[in-house]
Structure P
Amino acid sequence: MRSLLESLHLTAHDVLSTKSPAYKEMRLGEREVGEEELLKLMVQEPRLLRRPLVVVDGKPIIGFDRAVLSQRLK
């Protein structure tokens, strides 16, 4: 996970799904969460990742946006 994010120049916070039930259950919005802790939490609880995470021509597309995905996948 770390390697993928680093190769795309992203942080764990960039791909964090703040709308996921897991985010709310863990009350992550109520405290500061460091990069390392967040990476560990994402591995333990994949629902914390904003999905899909697609890489097209070395550039990330994060989250579901039908228009963006359709345009970039042409």
Structure Q
Amino acid sequence: MHIQLPHFIYKLGTPTHMVIDKESTAYDACDFNLKDKRIRFRRAKVTPVKAGAFVVVWKRSDAGEVIPYDSDGNLIT
């Protein structure tokens, strides 16, 4: 499986330790390190129903429910 990151990311540095989110491949969903930061990447999607593009970042709870990330900043769970 291959994720196509935007070219501007490579101008900032080389992404390392990439983990692809297999549940959200339609959004090129992945996490990676860039310099000293952990990045959670999603490609915005344009829909025929809503004006503009949008993106949502979420995770699954241990019970399998979709939940938002905690405010503690820990994106990798």
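For which of P, Q does distance in nm of label points 7 Å out along Cα→Cβ at positions 44 and 60, calculated from the coordinates, equal 2.8?
Structure Q accounts for this read-out.
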From the coordinates of one of P, Q, helix-only ellipticity at 222 nm (-39500 (n - 2.57) for each DSSP H run of 4 or more, over all residues; to 500) came out at -2000; that one is structure Q
Test item: semi-axes √(5λ) of the Cα gyration tensor in Å calculated as 21, 19, 12, pick one of P, Q:
Q
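From P, Q, which structure was mean count of other Cβ atoms within 10 Å over residues 4-11 = 13.0 calculated on? Intermediate values should be presented prior to the final figure.
Numbers: P: 13.0; Q: 9.9.
Working through the options, I get structure P.
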Origin of the derived value 28 (relative contact order in percent (Cα under 8 Å, 6 or more apart); candidates P, Q)
P
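Only the coordinates and a few stated rules stand behind these numbers; no lab work does. On a predicted model such as this, the values are computed, not experimentally measured, just so you know. Cβ atoms are built from the backbone, for glycine too; each structure is taken alone.
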